[in-house]
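Asker: In what follows, structures are represented as structure tokens.
Where a number appears in this text, it was derived from the coordinates with a stated rule and is not lab data. Since the structure is predicted, the reported quantities are computational estimates derived from the model, not experimental observations. Cβ atoms are built from the backbone, for glycine too; each structure is taken alone.
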Structure P
Amino acid sequence: MPDAPVPPPPATWRAAQEERARLLHTHIAGLQQLIGAAPTLRHASSADPAALLRTACAPYYAMLEQIYRDDMPLADTLDSAAFVARMDGPAVATPSLPLAVVTTLLTEMQAQLGAMVRTVAAGIYPALEWPRDLEFRLSSFARGSLYLGFELPQPPDGAVFMRGDPFEQSARESLTALGAASRLVATEVPFAQVLGEMPDPRLRDAALAAVERLSPTGRRGIASLSLAGRCFGDQAWRRLTPETRQRARALIESTAPAATCQPIILQGVVRQIDLDQRRFDLRTPAPTSSPGSATASPQAAPLIRCRYGAELDRTLKTLLDSTVEVQGDAEMYDGKPRLVQVRSVRPVA
């Protein structure tokens, strides 16, 4: 006798929960028929038949209640959101959730996603200036631990970005990079593998910085923050913890092989300084000669990510929107400098 065909898996998270509920209703109906059609069973028990039925069905009704109360809203969140953040820990295990927990997460999420998408947009479309009021949107909320669903940014006037629009594409690719970086950090891979999977130094640096910032410190009652999303390329959760925060920092501070770097001098305008991460963007740099060489440096990208040491903290605080000359070692990608370890920076009149 041939095996019965295996039904296809549910296409959505909600469909999976509906299938669970259907199976539970089937079990309950079967118990009702069994108890109602078994006089011997009824007479053998001193309990009231209705009470016996309630007792037998109680575990199934409890599971149904959990599905409709908790799992269905969560399934809708997982199905509809571009990506989902899940928080676990003592701070979210209470019936009444502290408002500061949610606002802190939303503030940090917007800051890191905003930084990521501006980095991606500048790399794909150098002339594109990402508007400050174009933000990712909170699309759903579910309890369990704490699940928050986020959608891609849309214009504030109610219009919708078409697929392939520069803003829409930049947002999607920023989430893809975040998914790759969080997976690599969470699985403790060596730096060489990170280089292989994320060869663009500018994008890699920004994504690892976002993973570090989003990883909880462990001091606010949050033990972990897990991420998943349609743009990640799979359904696996990336679990970020205080340990991944340390690993992300170690990867950020790792240096690329010398073969991919070269000395360089660049001129441009300092944009978007991150004093905590010691990063700034250099807008429209003008290629000049490399130190010790009479030849011109490689054609510079319109926006280059620069990182600097503590010795330049006071200098950089005063240089926002200033034209400067930067000397350092550039990590190359596709023949262009993408990430510069700054040795010196000085204003240019």
Structure Q
Amino acid sequence: MSIFQERRVQTSIGPIGFAGPSASSRIKGIISGIASTKEDLESRLCEVRKGALQLTLNPESRKPMFKDKSRLTIRIVMDQALSKHLRKRLAEKAHEGIEIEAELPFKGERSTKLVLVYLSYNDPSRKLDQHQLADLYRKAVGYYKEASSTRAKLTTILSEARRKGYSFVTFNGPEYISVLGANSIRAEALPALLSDVYKEYDIISAYRVVTAPENTITIAVKEGEVVGMSILERDSIPHNGGEISIAEVTDGMVRPGHNGNNLYLATTSQLIANAELPADGIIFGEATFTHEAVPRAFAALGADFRGILERHLHINGRLTDFAVMQFGQEQLIRELALAIRN
């Protein structure tokens, strides 16, 4: 059975088990299961090639779900030992245009020696040249120059935000109604804000995101209004009689008029410090290069740079590039949580 299904993808982390149409003319998804042999990997590559082939055809010759698409982004979980084989196979068929954009190692006893790999195919109109890629890598390096000093000032940054009248509330999806009621916030405030900022969400799908039992949300509030937000989306893959977790820090925003107060850094630090993080799995984020407060915050919070997603998503009407960044320094996260809670 093909992994490609005509089911709209409306979460940032994407579906596990199929790939479907998503915002910004993309097909995205995560192939279920774990590739532990070369044969497993080849079967997954075959599926990715089928999708890439559709995007090379004239639009009128494509299957319906591919007609207006120009980017394929598929993630696979595989044994780390297969990484060299995967790179060799893609190099042998470089003319097909399928590339590795990022590779994230899993953490924990159950998931050690596994990696999450981003595979992509981009229409030539969505490709960066080598100079553009080099510029982005230089930017990524620059985000770490002030990371440690920013992290050292985090408690001061939070105290200053609170002095200005901002408060921060972290909750899980099922607590949505009670938390907003306790803070005198209208129930529709978050879905309306999410669907307004992120055009891929309609009001129904936005409501599902903020109430999903597996998601954790941190909001910044001032005078009864939600002015900032960061969300941790979770999913899992069965493995060795248990599960390994995939968690993404996503859908962050600061309402216009409240910029310059380090609110994105504040909400995301609260989110990571207070969320129940998986022992087996990965925690990552896709940070736009357009709004540099996001990758700078991730760097300050200990995230490692893992790769670049080319022309990944529309921001303010323009296709933009994203850095894939992974939170993996357990000791640092524990220290962060202790500092914030004190």
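Asker: Using the calculated result 2.4 for distance in nm of label points 7 Å out along Cα→Cβ at positions 18 and 282, pick out the matching structure from P, Q.
Answerer: The value was obtained from structure Q.
Asker: Quick check for you: by FRET efficiency 1/(1 + (r/R0)^6) of positions 122 and 266 (r between Cβ atoms, R0 = 30 Å, to 0.05), which of P, Q is greatest?
Answerer: On the way: P: 1.00; Q: 0.30.
Going through P, Q one by one, FRET efficiency 1/(1 + (r/R0)^6) of positions 122 and 266 (r between Cβ atoms, R0 = 30 Å, to 0.05) is largest in P.
Asker: Moving to a separate point now. Quick check: 8.4 is what I get for distance in nm of label points 7 Å out along Cα→Cβ at positions 50 and 322, calculated from one of P, Q. Which structure matches? Write out the running numbers ahead of the final one.
Answerer: Details: P: 8.4; Q: 2.5.
This value belongs to structure P.
Asker: With volume of the Cα convex hull per residue in Å³ as the yardstick, tell me which of P, Q scores highest.
Answerer: P
Asker: When helix-only ellipticity at 222 nm (-39500 (n - 2.57) for each DSSP H run of 4 or more, over all residues; to 500) is computed for each of P, Q, which one produces -10000?
Answerer: The read-out comes from structure Q.
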